[in-house]
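Given below, in the form of structure tokens, are the structures.
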Structure I
Amino acid sequence: MHFTLKQLQVFLAVASHENVSVAAGDLAMSQSAASTALKELEQRFDVNLFDRVGKRLQLNEQGALLRPQAAALISQAEQIESSLISHSDVGELKVGATLTIGNYLAIGIMANFMQEHSSAQVELVVENTQAIAGKVRNFELDLGLIEGELQEPDLDVSYWRDDRLAVFCSPQHPFANKTKLTDKDLLQADWIVREKGSGTRQAFDRAMSGILSEINLRLELQHTEGIKRAVEAGLGVGCLSELTLQDAFKRGTLVPLSVPHKNWTRKFYFILHKQKFLSRGVSSWIEHCKGITL
């Protein structure tokens, strides 16, 4: 073999950071060692993998073709290393989750998973759907748990479980005593919703199809707790996953609203890169998630 795993690791780190110095720091190497490793890889095969613009290194066509293959090979090597070190089929696992899943489902899933697999080391990253998809696409995460629909050529998207959104307001809001809301009510409301790029916002926009352009969006917030606090303060009407609202409904600090003529159902999904090595850890995580009843 005419290349080393270290050279591929440097290549992937530079591809991710677009800077040799930052990549070297990420790999706990000196900048000169990282530069040498990348230079030797390119010279050995007489190929340029990056377009060099000042201090920035951007993947060219050849580098983009190599990236998923190199990431898959490094993933397999890391899995072998984890198995040898821990004497277990499940080692380090990097999981991404969107905000609703990450804050209300993934922590419990992770705790149960690590109890079943005592040697497993799970790192959880919580961001919105677009951000998680980007990290899976760039091989920064082994897999993602998302609440938004995706159509990306590099990613495999598979069904996990169902979810449902709920419309809600404060107990003092004029809508609180309504039996059900009409489109006229929806158009009169001041809405406090998630930001664009989130799965919750995607589902909200789809449910409001036909009147979306006329909806009054008063606030767009990234965090569910911020939306709940704003609605509790009487700033408007909100729409979030029922998972995030159960405690507030029980306490009576928020009131669910009935909008039966709109479709509030949606799905949660697993996402993986199509060229990602399906390790024992990834397979076990997916099966664990499917087996949990919440």
Structure II
Amino acid sequence: MISNPGTLGESIEIVSTILSEAGIENSRREAHLLLQYVTGKSVTDLRGFPKARLYADVWNKVLLLTKRRAQHEPMAYLMKNKEFWSLPFEVTEDTLIPRPDSETLIETILDFTPNANARLNILDLGTGCGCLLGALLTEFKYAVGVGVDASKSTSSTARRNMQRLGFIDRAEIRTGNWGDGIKTSFDIIVCNPPYIPSGEIEMLDIGVRKFEPHMALDGGRDGLESYRIIAREIHRLLTKSGLAAVELGLGQAPEVTHIFEKNGLKIKKITQDLAFQNRCLLATVRN
């Protein structure tokens, strides 16, 4: 146990050193974030009052989180929160951490649905923490939605997020296997499915492979198992004029296009993320 250094400034130095030695990039910035999270103090307070007293119980909490981060546990799990589309979402060890890449799905839907007052019915397959559904309900004030996840604990997290964001009256969260039991049709369907080939999971960043739920990552032998299922579900559940936005893994656009077209869907557009990678496939029902 590392003894309490006594002040904010000294604690930041110790935490930064521990993280740096563990191979954590931007260790000083992360040290500030951990101290902010535990103490509730602002960056200004941390930097402006380095000799402010740090009590032992607070230091013990900081040290515990520091040790977890030194094992490369993601900051989002330590702080139990991740921002997506400028909205705060609770995350737990059972939920995939939202990525900025996934905002490409929201941007694509907005580009093709200009009426912000549209009374849309939205379905989020594999909702996770509910970030895609929450972002869309923010943009479409008169929309309602359903989020589905196979994990009961993950569904509970999504439900709490809908409550915290004020969407609980517009969003229903279900526990289930993709579209099983859903008979309503939807104007918009979004999905970020598992798409990492099983054999490649061990090659992912340590923070991802060790801590994020494999159920939300593992796309089967070729990474395409979930797409084969959801293509059928989308064809069944999407309205004739509806849009489906699905996240793509790297290099998967041609194969997913083939799967969707085989299942009676028409590819409207494939859009890129900020790194110019094909990230979102937008589809409609083929007439």
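FYI, it's all coordinate maths here, none of it is from the lab. Fair warning: this is a prediction, and the values are worked out from it, not measured in the lab.
Between structures I, II, the greatest calculated value of volume of the Cα convex hull per residue in Å³, for residues 103-206 alone is seen in I. If you line up I, II by relative contact order in percent (Cα under 8 Å, 6 or more apart), the top spot, with the largest value, goes to I.
As an exercise: mean projected area of the Cα convex hull in nm², calculated from one structure in I, II, equals 18.4. Which structure is it? The correct label is I.
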